[in-house]
1. With distance in nm of label points 7 Å out along Cα→Cβ at positions 89 and 225 computed per structure, which member of 1, 2 shows the largest figure?
2. Say we calculate mean projected area of the Cα convex hull in nm² for every structure; which of 1, 2 gives the highest result?
3. Using FRET efficiency 1/(1 + (r/R0)^6) of positions 169 and 241 (r between Cβ atoms, R0 = 30 Å, to 0.05), single out the structure from 1, 2 with the greatest value.
4. Assuming 58, 32, 17 is Cα extents along the principal axes in Å, for residues 33-120 alone as calculated from a single structure, say which of 1, 2 it is.
5. Of structures 1, 2, which gives 40 when relative contact order in percent (Cα under 8 Å, 6 or more apart) is computed from the coordinates?
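Bear in mind these aren't lab numbers, they're just calculated from the coordinates by the rules spelled out. Predicted model, so just to flag it, every value in this text is computed and none were measured. Cβ atoms are built from the backbone, for glycine too; each structure is taken alone.
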Structure 1
Amino acid sequence: MKKLNSTKKISLLSVITGLLILVPACTQKEPSDCFIWKTEINGSTFYMAGSIHSAKEAYYPLPRTYTDYYKKADKVIMELENDFEGIEQEIFNYAQKDTLPEADYLDKYLKPESIEKLKQIFGEDELDKYFKYEGWLLNMTITGTKSKLVGFDPLLAIDKYFHELATKDNKEIIGLDDIKTQVVLFEFDAPVLIQVQVLENTIANMESQAEKELPLFEAYFSDNIALLEEEFLKGMDFNNPQVKQAYDMVFTNRNKSWVEQFEKLAEEQPATYFVLVGAGHYFGPDNIRELLEQKGYTVEKI
C-alpha cells in the first residue's frame, strides 16, 4: 500500500462553494452583481457562471441574469457531462477496484456513534452501500453531502438544476472533466485502520466544517463577489508547499486544462456557450479569468 497522502484528503467542496440567505432579484443591469462573466475566443462567446453544489428550495427561481444568459447559449459547458445519477453510478463503477474483503467492511471498525452521525445525512439504507469500499469513497461522499447538516440539499445544487434544464431544452452538454479527474482529488491508499482514522476525523468534524462554509454560502447567494473571494482565500498560505500542491491539484491544473478546452471548442465548434463551474475557479491564483486575460482575451463582468 502507498503511504497516505494528506493532500488528497482535502475537502473539494469546502474550498469551492457554499450558500445561505435568500437570493436577491439580480437583474440584467450592466454589470450585475451575479457571478457571471463574458469572453470572446476566436469568434465564439463564452458566458462563464459560477456554480454552487448545494441549495435550498427558497433560492429558486434563480436570478434572471443566470437564466437569461443560459438561454442565449447554443451549448452548455459543465465540470462533468453526466447527470447526477450517472455520476453516482460511474463513481461506484470506478470504486469496484477498491472493494474490501467482507471481514474488513468499514462498519466493523467505525464507532457506533460515528455510524449514527452518518445516518443523519445518508439514511440507514443508503449508508450501508459505502461500507464495502475503501474509505476514500465514503470520505468523498461525506464531503459532498455534509451541507445537509446545516440545512442545504445537494440535490438542489445549481449545476444539477442547469443540467436538468439543458437536458429538457435539448442543449448539448459538454464536460470539462471525467469522473476519474474528480475522484483522484479524494482517493488515497492506506491500510484499513488508517482509512478508519481518516473517516473518524472527518465524521467528528463534519458539522463544524459545514458551519465554516456558511460564509461562502452567504456570499454567493447575496451576490457578494468580494466577500466570496475573501472567504475562499481565507487561510490559504501559498508559501506552504502542501497548501500549494493541494490548490494546484484542485484548481490550477484544472483551470489551465479548461481554458485550453475553451480555445479548442472555439476553433472546432464555433458557438455561444454557457459555462457553469464551481465559483471558486474564478478567484485565487491562476483562476479562469486570469488565465484567459494572460492569453490576451478580454473578460468582462456581466
Structure 2
Amino acid sequence: MSAEPRRSHVPPATIPDVRPYPAVVDPRWRVLLCVAGAGSLSKAALVLSKPQSMVSRTVTQLERECGERFFVRTGRGVQPTEFAIQLLPRVARLVADADALVEDMRGASGQPMGDVQLGLLPSAVRRFAGPLALAVRERMPGVRLHLVEGASAQLEEQLREGRLDMAVVLREDAASVRDERLIARVPLHLIGPRGDALLAGGQIELARLSRLPLVLPARPHLLRARMDRLAAEHGLQLLVASEADSVQLQYEVAAAGAGYAIASFAAGMRDARLAAARIVQPELERFVVLAESPRRPHTRATREVMALVCALAAVPDQA
C-alpha cells in the first residue's frame, strides 16, 4: 500500500505569493508612451534602462502591426504623427487602468511590491537615506528602493523625464509649493569662516549683504535669481566674488575666506571651519518639498514610501 503524499503543515496564508502578475496590456505600449513623453529614442532608452536599438525596434514593430507611423524622426528626436496624437491619450488611460488593476491584485496579497525611485538633496541624505532604507527593508520586503543624490535642479529634471518617482527638492517661495507635500521650512544663512566677526551674533540683516564678497550659484539657478530679485527690491549691491554651483563648493570657498555663501541648512555646519548667521529683516526661508513625477503612475509601493518619507520628516533631527 503506497504511502499518502506528504502534506505541508504550513497554513496557506503564511506562504508568500511570489508569482509574477500577468501583463494586462502589451508592454510595448509602455515603451511607445515613454518615447512620446521623452521626445527622443535615446532619452526613452535611458528612462527604461534598455538599449536604444531595442526601443527603436519596439516602435517599428508596433508601427508595422498597426499599419501607421507613430513618430517622425528629426535631427533633435521624434515628433508624434497626427495618428499618434489621437491614439496615445487613450493608450495612456488604458495603461493607467492596467496599473491600478495590478496594484489591486498586489494589495489583495497584503504587501506592496515593486521598485521605487527616490531622489534626495545632498543635505537630506543623512536625514533620510539610512532610516528610510531600513524602514522599507523591515516593513516592505517586496519593495526595492533606488536612491539617487543630486542638486535640486538635477532631481527636477529627472522627475520631468520620469526617471524618478519622487524627490526631496527645494522651492524658493511658498507660492511655488502648490499642492506638494511640505517637508520643512528652512531659513537661509550667511556662511563664512569660523571666527568671522560679521557672523558672531548668529543673525545678520539682509541690508548688510550689500557689497559683501559672495559665492553664489551661476544664473539661471533659482537661488541666484532670488538674490537678484531681492537686491532690486531692497536696493542692495550684490558683489559676486565667485560662482559655484554646488553647496559643497560654496562651503569650500567660504571656509577659505574667499567669499560668503548663502545656504539653507545651518544644521549642516558640521564642518568645524565654518560659521553661520541667520539672514533677517526680512527673514528668508526656503521650502523643502516631496515632489512627484508627472510621468510615473502611483503604485501602492510609491504611496507607502512617500508616507514613510513624510513620517521621517516629522521626527526631530537628532544630528
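1. Numbers: 1: 3.9; 2: 2.9.
Once distance in nm of label points 7 Å out along Cα→Cβ at positions 89 and 225 is tallied for 1, 2, the winner is 1.
2. With respect to mean projected area of the Cα convex hull in nm², the highest-scoring structure among 1, 2 is 2.
3. Numbers: 1: 0.10; 2: 0.65.
Once FRET efficiency 1/(1 + (r/R0)^6) of positions 169 and 241 (r between Cβ atoms, R0 = 30 Å, to 0.05) is worked out for each structure, 2 has the highest.
4. Values: 1: 58, 32, 17; 2: 47, 31, 21.
For Cα extents along the principal axes in Å, for residues 33-120 alone, the value 58, 32, 17 is produced by structure 1.
5. Numbers: 1: 40; 2: 20.
Of the structures listed, the value fits 1.
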